[in-house]
Structure P
């Protein structure tokens with residue numbers, strides 16, 4: 001099991017712009033969105049890190065921008081991290097990680113369906129819960145449902 005300091009050294013050696021926060025239960029790593037895919041590939045392929053299991057990928061709407069959040073664990077090394085990146089709310093576009101972790105395929109579809117984040121290269125990016133003709137993204141703070149009069 002790698003301790004957080006060793007994980008930070010490994011990550012910072014390849015991605016020096018990454019920032020770290022240890023305030024929560026797990027080490028949080030924030031990276032630029034243009035590094036998302038390369039960063040994910042490194043986390044999966046590094047022998048020392050070996051993050052082989054993505055167990056959550058979700059999104060947060062901060063009104064001004066989105067934060068994409070991914071939780072990863074290594075079943076062999078027994079460590080867990082949270083990876084975050086900021087997305088432009090007007091054009092939420094990022095590379096898929098479904099080719100790295102199969103579980104991301106479902107999670108990315110959910111984030112697309114509810115927030116409108118488009119995952120470039122996703123093998124089947126379409127609505128998951130909402131109907132194909134549904135207008136808008138129900139978990140966005142600016143979403144309005146005229147029928148149920150929901151306004152966040």
Structure Q
């Protein structure tokens with residue numbers, strides 16, 4: 001199999017997976033809006049007495065996830081100088097999937113906060129963070145080609 005075939009196959013698979021990750025964010029929002037409409041006024045399924053602490057803790061976890069995502073992505077994309085193209089393509093594939101998976105975490109935390117106490121603004125705020133992360137780590141053909149040509153890029157957005 002030709003290297004360009006591998007590139008096309010892995011890139012297309014990553015775009016499809018990435019699109020599914022983005023779509024899942026809107027599914028979370030859709031689920032939350034259905035719950036809000038069905039149980040109007042929705043005050044959450046669980047009333048936690050120390051909810052502000054839990055809320056700040058979840059926001060801190062979301063920030064930590066953003067930092068870990070950035071560091072891990074940089075580590076995953078570091079390659080050996082003598083690395084061949086097929087290994088580099090697999091490295092890109094893995095880094096993209098891991099980064100996009102971690103990008104989902106803030107929105108999941110927001111959904112859990114919404115289900116606990118019914119505050120939709122928590123879901124909106126953390127969902128927005130996830131959308132930004134998905135945008136940053138969404139696979140771009142130029143970035144992949146530059147990576148394979150050993151041209152470093154400082155940011156995933158081009």
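For this structure, a couple of remarks:
- At a computed 1.22 (Rg/Rh (Cα atoms, Kirkwood Rh), for residues 42-113 alone), which of P, Q: Q
- Structures P, Q, by Cα Rg over 2.2 N^0.38 Å: label with the highest value: Q
- If you line up P, Q by relative contact order in percent (Cα under 8 Å, 6 or more apart), the top spot, with the largest value, goes to Q.
- The greatest value of mean count of other Cβ atoms within 10 Å over residues 98-105 among structures P, Q is that of Q.
- Among P, Q, structure where mean count of other Cβ atoms within 10 Å over residues 106-113 as derived comes to 20.2: P
- Origin of the derived value -26500 (helix-only ellipticity at 222 nm (-39500 (n - 2.57) for each DSSP H run of 4 or more, over all residues; to 500); candidates P, Q): Q
- Calculating distance in nm of label points 7 Å out along Cα→Cβ at positions 18 and 58 for structures P, Q picks out Q as the one with the greatest value.
- Source structure (of P, Q) for FRET efficiency 1/(1 + (r/R0)^6) of positions 74 and 130 (r between Cβ atoms, R0 = 35 Å, to 0.05), computed value 0.55: P
Where a number appears in this text, it was derived from the coordinates with a stated rule and is not lab data. Not measured: the values here are computed from a predicted model. Cβ atoms are built from the backbone, for glycine too; each structure is taken alone.
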